[in-house]
Structure 1
Amino acid sequence: MMCELLKRLLDLSDYHWKEGKDLKYKDLAKTGTIRNHERMTWSERCMASEELDSLINNSRNSRLCLDRFYLPPLDEDREFIPILSLKCNLISSPPSLSLRVGMTKYTNDGKGQPVSLGFRFEMGHPGQRRRPDSDHNYHHMQLTARPHGEPLFGCPELPETYPCVPTPAKCPITLFLCMLLSLYGTKISKTKIFTADIDRKYKVLSDYLL
């Protein structure tokens, strides 16, 4: 199901960037969004659907890592270009999933300096502690300056331990949905990502969040 959601999300993203419209089908041409997107893709090209298929087909033991995954245009703060990095192991006990979103735009002051921010959405592991001073045993979101490994250009120094914001996720699928809801609101549920053919157990969880 996770792989199917990623494929649908990539198709949705490709469509809206090619059309130059946000999820409300408002034109992005009169904003700096398209210019920022083009500038981003000069240095970090978009992941193609064929690449995603290859990564999924070659993944082992339900372990998947990806980056350069351009998310659809944002409705608010729309000049920021969101890029997703994902790392998961869905057959481990408990399963693990880390979703990291880097958002970058460029200033309009003639210098074109990058301005960036990062978020990470992660699963909690009840009863397990990754560090002696931390017990993040609940699904949560935190800030990060390194969503894709390297520090984001133009990102200020961020507190990466706190705040630790709880999310209402209950599993990897609902954590994925929490990330999308955080960026796009409930309008994301009206797209073709969560269609009528979704497995009933995930449909119940998605309805719970919405």
Structure 2
Amino acid sequence: MGRVWVKALTIIRTLDEHAQRVVFQPGDWFTANKQDIRNWLANDQVELSNPATMNRVLPPECGIVCTTEIDYKNDALDVIFSDPALSFTRTLIWNPKLLLNNNLLPAAFGLLSKWEILVPISDYSMLAADIGTAEDRERTRAIIHDLRVPVYDVRMIFARRCLATTKLLAVYAEEMESGGDDRLAFLRALYVVKPYILALPSIWAEK
């Protein structure tokens, strides 16, 4: 990969992987090549949590909450098994019924610098009007008003811990108590809380 994570201590102006100009504020985590990192370290502009992070591809505050206890280990991340929770500053809430592509994790956790939550589209041919019971759809329509919207695959939720995502999980849990399709419950919570969300391509949630 050739790029590792650092934390900005001052304002950093640089180029991203696509040669686009980007600005990072103090406290932001971002990836960069090792040559730039060494220059910034020499000028006290960035920090690593420890020297070993020069070979780490994910920022240290990231982790996975796996909703089913399985035999899973990730040397680059802390992994815990529990109900959905924001256990890390940047958390992947993952249902292992969905296969996880570890190669996509650095990009997703990096995007959480700008977005509050990332969730893949479930299926581009599927709308909220196509799933759930009639009662479940009507309950959803009452909140979002139009069921001609795509639904999200809630087996993979990347979230940055903040007020919006904390409230989202709470509302989602309440909606799930009424039963019905979990994707519709998530939509209702999403429209109530309105977090800063990025819809990931459906390929992220391919079986």
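Of the structures labelled 1, 2, one was used to calculate semi-axes √(5λ) of the Cα gyration tensor in Å, for residues 113-160 alone, giving 26, 10, 8. Name it. That value comes from structure 1.
When mean count of other Cβ atoms within 10 Å over residues 65-72 is computed for each of 1, 2, which one produces 18.1? Of the options listed, only 1 reproduces it.
Ranked by distance in nm of label points 7 Å out along Cα→Cβ at positions 121 and 153, which of 1, 2 sits at the highest value? Before the final figure, lay out the partial values.
Details: 1: 2.8; 2: 1.3.
The maximum falls on structure 1.
A value of 35, 18, 15 was computed for semi-axes √(5λ) of the Cα gyration tensor in Å; which of 1, 2 is the source structure? Clearly, the read-out refers to 2.
If you work out relative contact order in percent (Cα under 8 Å, 6 or more apart) for 1, 2, which one comes out largest? If you can, show how the numbers build up before the last one.
Numbers: 1: 15; 2: 19.
By relative contact order in percent (Cα under 8 Å, 6 or more apart), the leading structure of 1, 2 is 2.
Bear in mind that the values in this text are calculations on the coordinates, not laboratory data. Computed from a prediction, not measured in an experiment: that's the story for all the values here. Cβ atoms are built from the backbone, for glycine too; each structure is taken alone.
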